[in-house]
Structures are given as C-alpha cells and as structure tokens.
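Q: The data blocks that follow each hold one structure.
Every number here is computed from the coordinates shown, using simple stated rules; none is lab data. Values in this document were obtained by computation on a predicted structure and should not be read as measured data. Cβ atoms are built from the backbone, for glycine too; each structure is taken alone.
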Structure P
C-alpha cells in the first residue's frame with residue numbers, strides 16, 4: 001500500500017511560543033514568569049548582531065516581532081542577564097548550549113498528500129535507535145535502510161526519542177529541547193524526508209516522546225521558568241514537571257503542542273509516550289487525557305496512533321476501554337507483563353522485577369496474552385506488596401504491544417546483552433512465534449530479526465563532572481546482583497560515557513548474510529508474512545479478552561475469538577518434557593509450529609503451535 005504522490009504542499013504547526021515567521025518578520029515569544037527583563041540576542045556577522053528588548057505581556061510572557069531576523073538567523077534569549085537558547089527551538093545547530101536557529105517550517109514541500117496512514121491491526125513495529133541503526137547514524141542512514149524494512153514485512157518504524165540532547169550520542173531520553181530534532185542526526189528537513197520516504201514505501205512511522213522529565217545537561221528551563229517544575233511531586237529524575245499547579249497552563253500547552261507539532265509539522269503517524277507512570281498530575285482532566293483528546297479532535301483525516309509505556313497498567317487510558325472506536329483515548333500500551341513472563345520462561349531469570357513472574361510464569365503469560373495485563377490489581381512483591389494494575393479483560397488484544405526485546409530490556413542489562421545469548425534456539429523460536437502470531441501488535445527491536453550478536457548498551461556523552469557521576473551511577477545500579485557486589489566486577493560493566501560503548505552498539509549489517517543469522521532472518525520473514533496473510537486480516541472487530549488454561553507449570557493454552565468469527569488457538573510448552581494436549585485438532589488447522597508438529601496427544605518441549613479454527617457454525 002505505497003503512498004501515491006500528490007501536489008506538493010507546505011505543512012506547518014503554528015506554535016504560540018518560540019520563533020514564528022510572520023511574513024518578512026519573525027515573532028519571538030518566551031514564557032519567563034519570574035523575569036524582570038528579557039531581550040533577544042541575534043547572532044551572526046558583526047553587522048547582524050543585535051540585542052533587542054522584548055515586551056512584557058500578562059501571564060509572564062515576553063514577545064517581540066522584528067524584521068531583523070529571518071530563516072537561518074541564530075538567536076538566544078537573555079533572561080535577567082543570562083543568555084539561554086530557546087526552550088521551543090526548532091533546531092540547535094551547535095547543540096544544547098549553542099544558539100537556536102529560526103526555521104522556515106513551510107519551506108519543505110510534502111508530496112505524500114495521498115497518505116492516510118495504516119490501520120492499527122496491520123502494524124508490525126520496528127523500534128530503532130538512529131545513531132546505531134545505520135553506519136552513518138543519522139536520518140539519511142535510516143532512509144537508506146527503508147527498502148530492507150519493507151521487504152522484511154514490517155509496516156511501521158518507531159524512532160527512539162530525537163529531541164536535542166547533550167553531546168553526540170544518547171539513547172534520546174535525556175532530551176532538553178523537545179522541539180528540535182537532534183542536530184547529530186541532521187536538519188529538520190532531513191527528518192521530514194525520512195518520514196515521507198517511509199510513507200512512499202507504505203510504512204507508518206512513530207516517534208517516542210518523553211514528557212516525564214528533561215535531561216540533566218542543557219536544560220535551561222529552571223533558569224527561564226522555574227515554575228515549569230514543582231517540589232510537590234518528585235520523579236526518579238528529581239523535581240517533577242508541574243502539570244497541575246496554579247501556573248501550569250503554559251506547561252501543559254508546551255507538551256500538548258509538542259505532540260501536535262510532531263504529528264502535524266513532521267507528519268508522524270503516531271507517538272509512544274515514555275514512562276507516563278512517572279508523570280505526576282492531580283488535575284482533572286490530567287495532561288494525558290488532555291493530550292489524547294486534543295490530538296483526536298485536531299487530526300481527523302488520517303490514522304494516528306498514540307501508545308503508552310505505563311507501569312501502572314491503567315486500562316482506562318486505552319480508548320477501546322470506553323467505546324471501542326478509539327475516538328478519545330490511547331490506542332495501545334506496551335505490554336511489559338507479557339515480556340516479563342516470556343523472559344522468565346525462556347531464560348529462567350528471577351532477578352529484579354522478574355521475581356514477580358518467576359513463581360508461575362506460564363499463568364502470567366496466559367493471562368497477559370488472553371486479557372492484556374498479568375497484574376490487574378494484584379499486589380506486586382517487587383513494589384513492596386502494593387496493588388498494581390486495573391482489570392483489562394474488556395480490552396481487545398490489539399490494545400497491547402507485544403515484544404520479546406526492546407531498547408530497555410536489552411540496554412538496561414549490565415552488558416546490553418540480547419536474548420539470543422541467554423537462551424536456547426528452540427525456546428527463543430517459540431517466544432518469537434508467540435510475539436509475531438498472537439493478536440497483540442508485535443514489535444521488534446532493531447537487529448533481532450537476524451539474531452544480532454551486537455549488544456545494545458547504555459551510552460551518553462555528558463560533560464564533566466556529570467559524566468563521572470553517570471559512570472559511577474551506572475555501575476552502582478547493579479550492586480544488588482551477586483556477581484557485581486565486588487567493586488572489581490563492577491568495573492567490567494561498560495563505561496556509558498566512552499565512545500567505544502556507543503560504537504559497540506552499532507548494528508553490523510554483514511551479520512544478516514551469515515549463518516545462523518540468515519536462518520533467523522528467513523524465519524522472521526516467514527512469520528511476519530504469515531501474520532500479514534492469516535492473522536492481521538481477522539483482527540478488525542476482534543472480541544475483547546480471551547481464555548487460557550494451564551497445561552503444566554511451564555505450558556499454557558490460549559484462545560482468542562477473531563473479528564471474522566474464527567478462533568486462534570495457541571499451545572505453548574516451555575518445559576523440557578512434552579505436555580499432554582487437552583484438544584484433538586485437525587492437522588490442516590495448524591498454521592505454524594516452532595518445533596515438531598504435535599501429534600494428537602502431546603506438544604514437544606520448547607515449542608509453540610498456532611491453530612486457526614473455522615467459524616463456530618462450521619465446527
């Protein structure tokens with residue numbers, strides 16, 4: 001379903017702050033509610049330099065419209081004598097500490113005017129980090145790999161966060177200028193070209209955004225607007241963003257407009273909101289509700305999908321929960337419960353949060369596959385016995401994103417080790433089949449499709465002394481693990497501030513042509529093609545919830561009623577001995593088996609088998 005080109009058009013999201021072109025002039029606007037005086041500093045050749053006083057407006061705003069600036073002008077604000085970049089900068093050509101640049105957002109002409117997005121049921125997501133995905137590590141490098149992704153069969157690309165961050169390498173979750181595509185990846189028009197190239201190949205493209213904190217270096221908002229943050233709430237990163245205080249309207253606007261900016265000006269097909277459980281907001285409606293409803297009201301002519309990472313397992317935030325037409329809420333949530341149960345079954349790991357799943361991993365897997373969350377209000381021992389989650393049995397499977405690997409689950413291990421190195425091939429194969437063929441929306445992490453041997457490690461590029469603090473903090477994260485209680489052992493954990501750590505995480509594309517990687521790549525292609533042909537066309541209208549039963553401590557049966565009246569049944573056995581099957585199924589109903597085809601009575605060890613059963617009237 002490649003996008004058809006149309007008449008070139010300009011697309012722009014009008015911002016109520018920052019630098020906005022007004023004919024032959026530029027309007028600059030900054031919220032600095034505690035400032036006495038604010039001025040605009042224009043930079044460049046001596047003849048172009050200027051310091052222009054900005055006018056005070058009600059509500060703590062300062063503004064100025066001048067014809068002395070235009071596209072390409074570099075500028076800063078001076079707030080009570082302190083020079084700072086624009087918090088709403090569209091581009092930071094010299095990084096987080098440098099001047100901002102005026103961008104003519106209308107200069108780019110879009111040709112993909114026939115693109116209307118892809119239905120959520122068709123999504124197979126491919127998460128990637130721009131800096132390590134391609135040899136050049138930028139927007140252009142990712143564009144050069146899009147034909148490969150289309151041929152693999154994925155239907156959506158998901159970029160890890162791209163807001164300008166300190167240094168030249170970072171996962172992206174330390175962004176500080178949320179409107180400026182990171183300069184190390186290219187200019188704003190390079191990002192637009194990547195989005196448009198995705199659409200030309202029938203690929204949707206999503207962006208990961210971070211609204212729970214700002215990075216520790218280059219964040220000038222505490223200087224510009226201390227009211228942006230509050231000590232009434234706290235996060236793992238310090239004082240919380242103030243979404244519910246008496247001066248919070250500009251803060252909420254900053255985030256809501258950021259979402260609209262990426263969706264409108266850059267034509268992204270959706271957003272994934274990072275760790276919303278770390279957003280503190282006691283107002284009603286809270287900022288998450290306001291953001292979703294604003295996006296739904298504003299963008300109606302094409303498919304736009306909003307997904308969440310939410311450790312609280314709040315089923316009510318998903319649009320299907322209310323009226324099943326996705327007109328108000330979020331499309332889906334990353335299903336950490338499903339990942340954790342699968343991880344325990346294939347690796348035996350019971351450390352950290354995996355301890356919550358280690359006692360009955362097959363039961364947690366069955367519940368997460370059939371009804372969404374494994375924890376739907378039950379106490380979590382990892383969280384000190386506090387209840388976690390809400391009932392999710394009224395949600396369809398498509399309200400959840402399933403994965404065996406992602407940036408967190410690989411990169412937050414001491415050495416960035418991928419799952420391939422932690423389990424056997426049969427167990428791994430069974431888990432991959434479950435992710436790719438279950439009705440939940442599957443997501444891959446870059447390189448997993450060929451079983452990449454390259455790690456994905458935690459890396460950053462901060463200035464001293466922050467770099468040393470991050471280096472030591474990273475190693476102390478693992479002090480509770482027996483193998484890292486010794487200081488010498490912790491020294492073996494890669495230094496996140498070293499460029500070599502970043503370089504080691506870059507994909508080696510030559511691997512994909514070599515055994516056994518080529519075999520894995522063929523397997524992924526086969527499974528994705530099977531999903532597109534057999535499973536995805538039956539997902540629209542899928543009934544909420546599903547059923548499951550345990551077949552043993554590490555074996556489970558799961559069934560879903562699909563949208564066309566047929567049923568999809570899974571038998572999964574992660575034990576090292578065969579398991580007896582409760583049902584006798586006709587051989588021609590089996591669509592895939594990761595191991596030996598099951599006879600009538602049992603399923604082989606380390607095996608997952610899917611069956612497509614006819615409509616109820618034909619059974």
Structure Q
C-alpha cells in the first residue's frame with residue numbers, strides 16, 4: 001500500500017508564467033489510480049457504477065479547487081484582475097471603478113439675452129423625443145442682440161443613451177428660443193475590467209504635478225469625464241498639431257464630459273504655473289481653495305479647455321457568404337465593431353442559465369459573447385468557458401461550455417479574451433486602423449470571414465457642399481469640393497435641425513455628383529431658402545420675399561456676398577423668414593437674389609486608417625457600420 005498522504009493526482013505547476021492547473025482528465029486518472037491503490041484492486045471505472053461516480057465527484061472537487069486557486073493567484077496581477085480583486089488593487093492607488101457615465105451633447109442655443117444655468121435644475125434642461133433629460137454642464141449667456149452660443153449638456157440618467165437627432169427646451173427661459181444638437185458622445189456603462197486597468201495605469205501619473213501626463217491622469221479621474229487629451233507647444237512660435245493651431249509655449253487641453261467646475265479644478269491642481277493656455281471654447285474661474293487665504297483675498301485663475309466636436313467614424317465591412325452566416329449577421333457585426341470602438345468588445349453582461357454543457361442566454365445587456373471567453377456569475381464553476389456557438393452567435397441563444405453544471409437563471413458576465421487582438425478605445429487625437437477591427441469581426445466565429453474592411457470620416461471628406469433638405473430630397477446649390485455619390489454618409493446642422501447619424505445618399509435625382517437633387521435614406525428637414533437681400537449695415541442684411549426657411553448657420557450666396565458668408569443671428573422680423581439678419585462678414589448686396597442652405601459634408605468608408613484631430617471626439621453608431629455579405 002502507498003504511504004498515507006501520497007496521491008497520484010497531479011499538482012498545480014507553479015511556473016514563471018504563473019500557475020498552471022492539470023487537465024480534468026489527468027486529475028480523474030489520478031483519483032482513479034488512488035482508488036485502485038487504496039483498495040488494492042483494479043476497479044472497472046465504466047461511468048455508471050458507484051466507484052466511477054465517487055471518483056468523478058472527487059475529481060470534480062479537486063478540479064474546482066485547483067481552478068479557484070489558479071484564478072485567485074492570477075487575480076493578484078493587475079493585468080488580469082477583475083471584479084472585487086481589481087477593485088482592491090485599484091484602491092491601493094485611491095481609485096474606484098467609474099460608474100456609468102452620461103451621454104454628453106454639444107448644443108447650439110439660440111435666442112437673445114437669456115442666462116442658461118448649469119447644474120441640477122429644471123432650468124437649463126433639454127429633452128429628447130424619448131423623454132431623456134439633459135442638464136447644462138456649463139452656464140452661458142446668449143448675446144443681448146440675439147444669436148447663438150454652444151453649450152455642453154449631459155444626460156440626467158447615466159449610461160449609453162444614443163445621441164438623439166433633436167431636442168426641445170424642457171422648461172422655457174425668456175430669451176432662449178431653440179436648442180439644436182451639433183454633436184454628441186454616447187455615455188458608457190459601468191467601467192469594465194479592461195477600461196479600469198487602462199485608467200489605473202494612466203492615473204498613476206496623477207500623483208505628479210507640472211506635467212501633461214499628470215494633468216491627463218487627474219482629468220480622467222473626474223466624475224463624468226469620458227475622455228481627455230493634453231499636449232503643449234514648446235516652441236516660440238505657433239504650431240499646428242493634429243488640426244489645431246496652438247500658440248507659442250501654450251498648453252492645450254481637450255475634455256469630453258464632466259462638470260465645468262470639477263474639470264477646471266482638476267486642471268488647475270496639476271498645470272505648471274505661469275504657462276499660457278489655449279483659449280478653447282470652455283472656461284471656468286477657479287478660486288484657490290488654500291485655507292491660508294481669507295475668502296475675499298484668495299487668488300482666482302481662469303482655466304481654459306476645448307470641448308471637442310463630434311467626429312462621426314464610418315465602417316464598411318464585407319464578409320464572405322456561406323451557409324454558416326446567420327440571418328442577423330449584419331447586426332452582430334455592427335454591434336461588435338461599435339463595442340470595440342467604445343472599448344467594450346472584450347466581454348459581455350447578460351442573463352443566462354446553464355444545463356449540463358449548454359449555456360442558455362436569454363438577454364444580453366451589453367457586449368458580445370465570443371468563443372474562449374470565461375463565464376462568471378453566482379453558482380458558475382470557476383474556469384467555465386464558451387467552447388462553441390450553437391443558436392447564439394454573440395447575442396441571446398445557446399452556447400456550448402467546457403464544464404457541465406446546473407445553474408438557474410442569473411446575471412453573468414464574460415471576461416475579456418486575452419489572446420484575441422482588440423483595438424484600443426477610439427479617443428481624442430487617436431489613429432483608427434481598419435485592420436484592428438478585422439480581428440474583432442473574425443473573432444465572432446468561423447462564419448465571419450472578412451473579405452474587406454475599410455474606415456472613413458469627415459476628416460477625409462468625399463465632398464463639401466451647400467444644400468437644403470425636404471423630406472428625403474436634398475437639393476444641392478453649391479459644391480465647394482469633391483463629388484457626391486450614392487452611399488456617402490452626410491453630416492451637417494443648422495439652428496432648426498441636424499442630419500440624423502447614419503443618413504446616406506440612397507440614389508441620384510437630377511444631380512450626378514454636383515449641384516442638383518439627391519434622394520436620402522432618412523426623411524428630415526434642413527433649412528434652405530431663396531430671398532431678396534440688401535445690405536442694411538455693417539455685417540447685416542435685410543431679407544424680403546423669402547421662399548423657404550432661413551436657419552442660423554446657413555451659408556448664403558449671391559451678388560455682392562463673399563464666398564462662405566454665413567447667417568449668425570436674426571435681429572428682427574418673422575422667425576426664420578423676412579427680417580434683418582447679422583452675417584459673418586460684411587456684404588455689398590443690393591436687392592440681390594440670394595440662396596441659402598446648410599454646409600454639409602459627405603464621406604465614405606474607403607480608407608485603411610483615419611486620424612482623429614485633438615479637438616475631436618470620435619463617435620459611432622450602428623448606422624455608421626455598413627455590412628454586406630457576398
């Protein structure tokens with residue numbers, strides 16, 4: 001007989017790469033050997049007799065214990081930690097996991113003399129068609145003579161609310177007439193393990209001061225901040241850096257989201273003293289909080305930063321046709337790319353149950369389920385992995401798992417795939433490579449054979465032109481550059497409306513690349529008019545005989561009007577009709593026949609990479625991803 005305490009069950013191997021547990025079959029073979037030695041017989045482990053059941057049960061207990069040991073040994077490494085263990089590591093650095101962040105909007109507010117407040121008040125609040133409320137995050141005052149200002153708003157309810165196409169003023173403020181969305185950045189769900197670890201690494205620099213990285217780290221730790229970018233121009237002359245001309249020796253900061261007071265304080269605490277700042281479109285006066293100063297004597301500092309505009313990014317994906325391609329392949333591919341773009345493709349949150357080797361997913365809250373992901377949840381055996389797709393291919397449905405068990409319906413998650421290429425979250429000033437997203441699509445399964453995958457944005461526009469839109473017909477009156485074509489994505493706005501994300505040219509009308517009409521995929525209205533215009537005073541024009549609607553921001557053209565002149569405000573008259581308007585430059589128009597419309601940009605996904613400027617926040621929606629199967 002073997003000595004007491006010896007076993008044939010292989011132990012965990014502790015290697016320089018970490019612990020490696022023996023396989024399930026190896027553990028079972030060891031237990032069976034122990035049984036034979038202990039009873040001095042050779043059992044027939046046929047799977048149905050008592051000795052087989054006992055050996056299998058003991059092997060399962062050992063395997064579960066081994067997997068738990070391996071799991072928690074791995075969790076002490078920040079690169080692999082998740083859940084409570086990751087929270088504990090982060091707490092060493094005084095960090096906590098970000099809760100869901102709110103969708104933010106850049107909104108053109110039109111009127112005269114109104115003070116639009118910021119913060120939790122029904123005033124300074126707008127509403128979308130779904131009933132979501134958005135509060136102003138930085139107060140502003142409309143020009144007393146009338147005009148428009150751009151302010152930031154954030155959704156009252158945190159989380160990934162889709163950027164709406166239009167909003168209305170929730171409670172009226174005298175002098176505030178309209179609110180029109182210029183751009184928006186979709187919010188985020190609770191910070192994933194991958195995102196949390198990335199922020200932990202970045203915020204380590206926040207312990208320092210007087211450096212760009214310390215400012216960035218401090219900003220990324222501000223509640224509500226979705227993204228930030230910090231750079232400077234160290235030369236003695238102005239320099240253009242990724243689309244922005246920065247003055248000599250100046251500090252440039254871009255921030256998406258966050259309350260203005262908190263953003264400004266985070267910058268002030270870390271910026272080098274005496275360094276000039278790029279005067280962006282946002283500012284806030286910070287009072288030195290040092291208690292050594294009397295309240296009336298504390299110095300104040302005006303902090304400036306840029307609230308980036310939204311850059312719509314487009315994808316065109318073509319996958320090979322086969323019998324394995326599911327009927328909802330386009331939706332699956334769209335969601336995978338959008339998740340990857342937002343840094344959330346690696347893993348998923350869902351509701352599911354387990355019966356034997358089948359994971360039955362009833363609903364997916366976020367993310368995409370993929371083969372190889374590790375499943376976690378109440379009662380789930382540690383080390384459980386997705387082994388194969390069945391009826392589910394990333395979404396609700398059935399999946400094969402590697403470990404048989406029984407778990408009633410509960411909330412579950414899948415961890416990131418550490419061996420699958422995943423692009424970094426698209427951010428301010430980043431470069432977006434199409435090839436990185438090919439791997440994202442391919443990871444969906446053998447059916448997702450990528451033929452081509454391209455990316456595009458307005459930074460590489462196909463055409464820039466002036467047009468008006470009525471229902472699904474776009475009338476182009478002037479082409480500034482490029483050529484219009486079927487399939488191009490459109491973007492533009494005025495004080496009355498904005499083009500919904502994902503709107504494309506469906507077919508040609510009378511236009512064939514230049515002026516004329518084009519049919520669109522979405523029905524909408526974008527201001528455009530013809531009228532008689534006469535210069536009234538410097539930078540003013542009197543308008544009469546109006547056919548159509550005039551919007552703030554419209555481009556006007558006609559005799560005596562310089563190219564690129566825009567309407568900046570309505571000073572008097574019928575709203576969007578006859579009256580007096582201010583213009584961006586002076587004109588010499590005298591009873592001129594004038595046309596006006598919106599400046600619209602078209603683009604298509606036909607590039608291998610795009611660059612995001614440092615005053616732009618890249619954004620995407622399902623409608624921005626065109627999927628074809630051939």
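Q: Given a computed value of 0.70 for FRET efficiency 1/(1 + (r/R0)^6) of positions 454 and 574 (r between Cβ atoms, R0 = 30 Å, to 0.05), which structure among P, Q does it belong to?
A: Values: P: 0.70; Q: 0.05.
This value belongs to structure P.
Q: Determine which structure produced the value 2.7 for distance in nm of label points 7 Å out along Cα→Cβ at positions 406 and 534, calculated from the coordinates; the candidates are P, Q.
A: Computing distance in nm of label points 7 Å out along Cα→Cβ at positions 406 and 534 on every structure in P, Q gives 2.7 only for P.
Q: Assign the value 157, calculated as volume of the Cα convex hull per residue in Å³, to the correct structure from P, Q.
A: Working: P: 157; Q: 193.
The read-out comes from structure P.
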